[in-house]
Structure I
Amino acid sequence: MDQEKRSRTRVDLLFGAVLSCGGRDVPVRLNNLSLRGLSCNPDPRLAQGEECVVRIALSGSLTIRVQGRVVRLTAQDAAVEFLEMDPESFGHLRNLVRMHAEDPDRIDDELLARILPGDA
């Protein structure tokens, strides 16, 4: 996808995550992460269009948990669009993206633009 068409800042991360799809856990390595999705290494156990639960362990028992859908699957990478998450996971995701962003304030600006499209 063309970088200019993206509506959210992506941060490069080499974190591990687990995608739970169709009753199987698929460990992956993240390439990048945004508030709307992620890119990770491809895995033959993933299927485009398949819904999954993304789990990103942060520390101790702290885990980001997000409902998602595999929207791209190529030989180079897989992309997951985030569909839904609880407020606690959203807070941790926002903090993680802000912590690794070149311009952390832009993350909040993007959120405000989404909530108040004509005012931000």
Structure II
Amino acid sequence: MAEAFLKQLAGDKFEVESAGLEPGKLNPLAVEVMKEIGIDIFGNKTKSVFAFYKAGKNYDYVITVCDESQSGQCPVFPGGVQRLHWGFDDPASFQSSWGDKIEKTRAVRDKIKAKIIDWLKLC
């Protein structure tokens, strides 16, 4: 969700890439709540942060959005990168009915968007 918002809100100001420690399938909750606001992430592929590291990628910013309980497991990139951590609940961890999970995921989506908007004002 963060990758899609940053691409949408920042335009071509940044080259945006997203990756995880254990890439798998996109969370259907995230796909659904983004679709609700007109952003289609269905076809996005999950990527490995280690693949970017091994490729020698360099970044001006690395923004981790790990759940606070998992923040110690967020990736770290070497070099002169500016690191930011924005903790959000992980929709994959939600334990309730589908309707409740959707509501909680919408809240996460909206928090991510608001954080990106605030951060872009500072850039």
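Bear in mind these aren't lab numbers, they're just calculated from the coordinates by the rules spelled out. All of these numbers come straight from a predicted model, not from anything done at the bench.
Thinking of I, II, which structure, once relative contact order in percent (Cα under 8 Å, 6 or more apart) is computed, gives back 27? Corresponding structure: II. Could you figure out which one of I, II the value -7000 for helix-only ellipticity at 222 nm (-39500 (n - 2.57) for each DSSP H run of 4 or more, over all residues; to 500) was computed from? Only structure I yields this read-out.
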